[in-house]
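Dropping the structures in below, format is structure tokens.
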Structure 1
Amino acid sequence: MITTSSRLSGWLLAATALAGSAPAWAQDAETPEEILVTAQRANQTQVEHGGRLSVLGDQAAENVPFAMKSYGEALILNQQPQTLGQVLENDPSIRTSFGYGNAAEVFIIRGFPLYSDDVGLNGLYGITPRQLVAPELYGQVQVLSGASGFLNGAAPSGTGLGGSVNLELKRAGEVPLTRVTGNYGGGAHFGGSFDVSRRFGSNGDFGVRINGAYRGGDVAVDDEFRRSAVLGVGLDWRSDRARLALDLAYQRVQVRNLRQKVRLGSLTVIPEVPAADANYFQPWSYSTLRDIFGVLHGEYDLTDNATFYATLGARDGSEDGIYDGITLTDAATGAATGSGLYVPRTDNNEAATAGIRVKLNGFGMSHQVNFGGSHSRQVNRNGYDFLNGFATNLYDTPSVAIPPSTVATWNPAGDLDNPGPVSKVRLSSLFASDTIGLFDDRVLVTGGLRLQDLRVESYATATNQLTNTYQESAVTPIAGVVVKPLAGLSLYANRMEGLQQGPTAPIDALLINSGEVFAPVKTTQYEAGAKLNLGRFNATLAVFQADRPATGTEAVEGSATLRRFVLLGKQRNRGLEFSVDGEPVKGLRVIAGASLTEAKLRDTGTVLEGNRAVGVPEYTVNANIEWDLPFVPALTLTGRVVNTGEQQVNTANTLELDGWTRFDLGARYVAIVGERPLTFRFNVDNVANKRYWASAYDPSSVTSLLQGTPRTYKASISIDL
């Protein structure tokens, strides 16, 4: 059998062979000082503004009525994140929680959730690996704040009202690259990666980029094991009028003994936080995720001002896992009841979008006209079986044998060896927009419509018989304006709507409608803001209001324990965001910002009216700093502070989490070895080893708490050959 380590060796040999067939990273004419300066510049962690804005194509941030930013591959390489959530920790408007019962990351943006299922890849939904994303394959992590119903279409899982995340796979650049990296992270987590990029042809018409990574071992949480292996190949070709790109990728992630969220049950107090590295879950819990995915993109310039484009993508994914849970019964002693759930799942998804962009000028106006269509198809096959409960403890956790199935009282839902479909989702749309430029494009007015059609088929998990079909259509408009009164200053406003597939009731033995898929819902957002670009420094200010249907659970008449998952009025979020980034002083780089959010329940018709939404911090503050020491030219010191305000734990607002602050420190040093740059990195996250409850958000509306990560040491060494 071929082992993962031997696969990694094969990848490294291939990378070395490709490196030897092309020019070296540094030209012979460069002096060691020039090599050092180039390497330091390439290592600078900065935010990028602008980029591919879905159906609107490549846009400068100053020209669009939205707040957008991108975190690049230098940040990913320097901070050594193991998951996408650790990349998004840099954004002051985003916090990360977990999904229902497993390792799936959920991102809270402007107080609304974005599920991992709804993270885009090269502009397409459903192609990104779900649950956990290993960051090494991606050149950009793009964040668009606010609703994006027109830009991206309906999100498959019905999230993303507060903002969307799109991942761009790495592409060959103009400068040859051959990089090999070894890394270490907390506990006994070791790994390595390679990244090779070349362009061929007289004008660099053909590009190849191959990169891969493997890492595995225990992380900083006691006995929590994680392993991931990724491999990506990006090919692109360009001519005077045509551009074509093909990306193929593989990801395999394994997690054992995951430290999950803690359910509070009927407790009326917040339990004391366990030790920072404590693990109160069972060693038999695991999750294995495997994804093969790819994207084909093409563009052709029909004329000098008209371009046809098309993007196709597909993903084949499989998941298998036993997820354990813990529900406290006594906050003082930590006594709790443990539970288990076995879930096998497969996904087969395809997505496509195509259109034409036309630029026109006349009568003192400019036009950027865009029209096209999109279609996606997703099939989810899964089954599940609950395991018998067991006694456990939050502070003194016993190791118990894997409990038996509850088959005596609960028939396993579906064929666990070969699960059948439980849902089929088809999303189709037609869109058209025009951005009109006035006064030499100092005023830009954008208007557009997207006609969206959602068709969802639900199947009984146990029998795979069709139980429900709904098909809804709606028009989601966009209206936005940008005014540029001064050079470098843009004022903007927008009104957007989103059409989203309704929520799905979580799989839970206490819910009588587990797995029920709700009808689509429509949402509305208003936003205004300003963007300032001073060349070396950027600042953005935004105010917003957005409504989305809220979910919750209600008691079932005649039962003391059973509940029903329901739509419960709406959640209205109002907020203010401010962010800055850049290099205000040579050698000092800053990525910082703050967000204030008021999230309240409206139109519930219950005593919950006016209560604050669960899991939404009152404020969030981030500050990342890099300082190139002038007296040690090759050394850069780094630091980050993450501050999160109070959160409500339950819908009744009788339980509240205290705010928390985390400090991270690090350093980076570049040396020249054999006329090649060698970069050393060392980071410590949560320097004080602070123990804290990080999040109270739970997609199943169950009161639960997620503990923050303990002190984590990270080290890496990279050489550019």
Structure 2
Amino acid sequence: MTQVDTAEQNVVRVSTEISGRTLTLETGRMAQLANGAVLARYGDTVLLATVVASEEPREGIDFFPLTVDYEERMYSAGKIPGSFFKREGRPTETAILTARLTDRPLRPLFPKGFFNDVQVIITTLATDRVNDPGPLAIVAASAALHISDIPFNGPVGAVLVGHINDAFVINPEMPRMNASRLDLVVAGTREAVLMVEAGAHELTEDEMLQAVIEGHAMCKQLCDLQDELRALAGKPKRPFTPPQPDTSLEEAITAWMGERLRAAINNPDKQARQEATAQLKNEVLAHFTQDVPEEERAAREKAVAKTFEALLKEEVRSAILERDLRVDGRGLKDIRPVSVEVGVLPQVHGSGLFTRGQTQVLTVVTLGAPGEEQRLDDLGLETTKRYIHHYNFPPFSTGEVRPLRGPRRRDIGHGHLAERALYAVLPDETEFPYTMRLVSEVLSSNGSSSMASVCGSSLALMDAGVPITKPVAGVAMGLITGKEPGQFKVLTDIQGIEDALGDMDFKVAGTADGVTALQMDIKTTGITYEIMRQAFQQAREGRLQILEKMNAVISAPRPKLAPTAPRIITLQINPEKIGIVIGPGGKTIRSIIEESGAQIDIQDDGTVFITTPDERGAEIAQRRIEDLTREIKEGEIFVGKVVSIKPFGAFVNLVPGRDGMLHVSEIAEGRVTNVEDVLKVGDEVRVKVIDIDPGTGKVSLSRRAVLTGETPEERKAAGAAPRSRERGPERGGERGGFRGGDRERGGSDRERRGPLGPRNPRRG
């Protein structure tokens, strides 16, 4: 049920219930100088969305300059930024992905020809880590645009869909997503779906479509809520008239070119096609501007170029719609030739080279220690990340020249999509504790390099011996819609020109059994469920064909890791002994690392990971840690070193950090008057543990029991006079203690007991 609140002056609120929590949209209280500002609250997650548009378009531009930024504020989660400057710097990967998620459903809804600068900024003011701010950001930005004076054909609703306990759940709480087989964001208008982004654990195509349908139903309710807000607080839209094409120029250029445009376009080679169309475009420009006065030439050239591009787009689209003819001659469901290679690089831990047509991606796997996982400093629930995928898109991959400025938003988004596609098949951390970093280098690109990265990643992981459960492949689908209702064609494995001039980019990745990742972008005002159903079906057929090609080269992970990959030994120690391994100020663990050359990572539950490429180093580290944490048991025999001699006996080191007391009566079979007559500091002796004090953990030893094979209890039973706990005061020292003693042996009580002092925590 929707509620409307206008109690405060100039403040308008509308609210509705979604999954038992209240979603509220408010305007009129904050950021009043923006063209539109909405405070969106869902549970205790609060976002402020503002939109501002320039009054006039920039001089000379022929594109829509929309900018969407998502600003994470650490105070929203009660955190101080971890950087040196203690303030937010460059956006986190999560912020970039959320900005892209918001941009994609909004961009198609601005009128064509509207070239004013528009800036959308969403700022997190509070987050409860229960309600995901991602879908809320889309709703807030749409509402701010909807109530503003900026031309916008919205509104747009967005929700998160999970699959928990065999049922679809709308906007599940963030902690519950750990148990979900689906992480799907759906955005759309009342009429159609505009954007889909998902990671999944092998859901079927029918299940994915049903999830989209259920999510879209809730999007319609959110559109109604935004309409109510606009009715109460919306501004009149500024007048805008889309520019009308010059039909006379279009007709003249069409007649002059004849069949030359069709001949230039229909070429399977991207570079040859681009060269042919570029040459034809230059001829058209020269012919239709030759008699134009100099002062009018620039405007004329712009109009001719724009008309040529429109004719190019129309030719490509009409050939597909009317003749089922694609520019490279393929059928609508055909996949370009696929080439697969693995193990293409020496020294690296795993590599895969995947080529589909003129799109080629090389993916390389690096395996690292658990301690090399990525630390996350954002507003999410996770603090670390052990599987990382990076995507590089250099300019040479498209035959262009441009500066290298680091990864762009597109690169981060494509890398994240490929990363999600493999999550469902990764081994559990207990089975395979390595940190995995994959880097996909796009070597050439003519459409769907992100899906080629999925295929390359699957190949590289199997080549590295990472025990993934199944191979994963991906393919991109396209769409061409006609002017008549219901007229459309779905294309399998689109190339660059079909992506640029088409109406949809629908990427689907998965195994032979189901979908693991999904991303859909629409360039029109939406698509129907029937189009999506057909796209899912064709994507499955294409994915199975690609998997068949991959499986012919490598169908399962290699049985062994590469010789260059590090090895990890896993130990489980008593969590109470972690401090013993680390030592004061980290001294002990540093000495182990220096001696062995291994990297050592210790978890709070006592799990120890020893990572090293050197088998001998791993053995050294393992032995040192096992010795430090070994549980000494009564009856065990040790070869220990004498570390201290007292009048009443000797202290013998059994394992690092743990000594036991060898009483003078247990040194030899006969009576020993002076300990130093038998033992010296540094001597190695075989001793047996005859007693462990349950309260203090102090260990009593016997050399005599090793020499004679007779324990004190056995001697007592045979009539000997054994040492008794009750015969004297407690004996001890800085390395341990015992009970017993005999005043008749001479010496002061202090001499017999040794110096008293605090117990060393590193000792037993």
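If Rg and Dmax of the Cα atoms in Å comes out at 25.2, 83 when worked out from the coordinates, which of 1, 2 was used? Answer by label: 1.
For relative contact order in percent (Cα under 8 Å, 6 or more apart), the calculated result is 9, so let me know which of 1, 2 that is. Attributed to the structure labelled 2.
For structures 1, 2, which has the highest computed value of distance in nm of label points 7 Å out along Cα→Cβ at positions 211 and 395? Structure 1 comes out on top. The greatest value of FRET efficiency 1/(1 + (r/R0)^6) of positions 347 and 627 (r between Cβ atoms, R0 = 30 Å, to 0.05) among structures 1, 2 is that of 2. If helix-only ellipticity at 222 nm (-39500 (n - 2.57) for each DSSP H run of 4 or more, over all residues; to 500) is calculated from each of 1, 2, which structure is the one that comes out at -9500? Derived from 2, not from the others. Comparing FRET efficiency 1/(1 + (r/R0)^6) of positions 51 and 363 (r between Cβ atoms, R0 = 35 Å, to 0.05) across structures 1, 2, the highest figure is found for 1.
None of the figures in this text is laboratory data; all of them are computed from the coordinates on show. Quick caveat: nothing in here was measured; it's all calculated off a predicted structure. Cβ atoms are built from the backbone, for glycine too; each structure is taken alone.
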